[in-house]
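Structures are listed in the sections that come next.
FYI, it's all coordinate maths here, none of it is from the lab. Computed from a predicted model, the values in this text were never measured in an experiment. Cβ atoms are built from the backbone, for glycine too; each structure is taken alone.
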Structure P
Amino acid sequence: MIKKNLKTLIITTIVTLLPILAGLILWDKLPDQIATHFNADGAADGFSSKAFGVFGLPVILAVLHWICTIGTNADPKQKNHSDKMLTLVLWVCPVISLIVSSVIYTHAMGISLDVSLVMLLLCGAMFIVIGNYLPKCKQNYTIGIKIPWTLNDEENWNYTHRVSGKIWVAGGIVILLTAVFKQMWIFFVITAIMVIVPFVLSYLFHRKKNKNS
């Protein structure tokens, strides 16, 4: 997987680290302490040194990027990884790095930005993208909904990911539509539904199949 996608892996790693260049360009405009964490209301509640904000976060995400790639490559069923799912894995960290760094730099320079709205829109869009990819995800040990009855039954795996894809897309759309209200309880309720409902449906499918066998 790594050898086949080495060019893309190099490009995505560079993109992940690209905010460092932006940080160096903006260095003199950034304060010595910058906000690197925001609460549910979008207010800054965690601060770090300028050096960590510019260098640390992109490097951490780049390391995480490689860990995810190596972990995916080590999957005994890596042949089941579709090109679309691998593309998703390779671009998650770079996109997060660009968006998070943009939010941090913008806030640090005193530019008005509704952080909670940005994060809700990002999560909603991400859920929609993942939801579209889930039905295309074949049985494996690193990507997808990995619970005992999906890993032991390919039919259950396919059913669970097909249903989950619809639920995640619907959940992402609801989050996007309600993001303007900036009510975090809505986000958490929708997220809980997206996690719990597929789990329950998958288990019921497992019980029904075993009962009929």
Structure Q
Amino acid sequence: MKRGFTLIELLAVITLLIIILTITFSVINNVLKDSRENTYETQISTLENAAKRYISDNIQGIADDGSSVISRDKDNFITISALQKGGYINSKSIIKNPKDERTMTGCVVAAYSNTYNQFQYLYTDYGCMNEKVFTPKITITKNDNGKYNVAIKYPNVMDMMDGFRYVYRLGKEDDIEVQGSEVTGLSVTSGTKITAEIQRGEYLIRQITEIA
């Protein structure tokens, strides 16, 4: 005589299946998320490399209206459409963010570093053409103790302060949030990497790094 499953046994099997499905879904979801993140980072790297070629071709160039196109003395905004129009990226179609499928409408900001003697590049989805949000300036001077004094200057625009965060890092330290628009009195050893950022929500708006 064959005995069927009891209710308790069926519930145990169903519970086990639910646990397996939950674990499987979580693993697949994490794999897909990592894949989208990697694709996004590759896409950003492609845009920033294209902007480097654009800068190289247009440094100190003159636009039709007589204005300077690219300068070491200011933030330079290189839009995706400019890169497409100039043939620096192949795609003529709308570029999507692989993380959420939204159209990417930002630009690459190129800011010149006197320490590195070259431009630094950062893609941002936010505040591209807002000239008030200029890149922080880092000044490094050697003192009598063999160390280096560091000063960081952020934009001093009061109507921008709401929602924006000014932060800096010395070496591998955690973010230190700045109250106000200037940081002075920092002392670091030779080789210390100084990073200054402007953030808003989940967006990184501007970033500059220098090495003492």
* For structures P, Q, which has the highest computed value of distance in nm of label points 7 Å out along Cα→Cβ at positions 124 and 148? -> P
* Asked: relative contact order in percent (Cα under 8 Å, 6 or more apart) computed as 15: which structure among P, Q?
  -> Q
* Structure fact -> Computing helix-only ellipticity at 222 nm (-39500 (n - 2.57) for each DSSP H run of 4 or more, over all residues; to 500) for each of P, Q, the value -10000 comes from structure Q
* Structure fact -> When P, Q are compared on FRET efficiency 1/(1 + (r/R0)^6) of positions 108 and 204 (r between Cβ atoms, R0 = 25 Å, to 0.05), the highest value belongs to Q
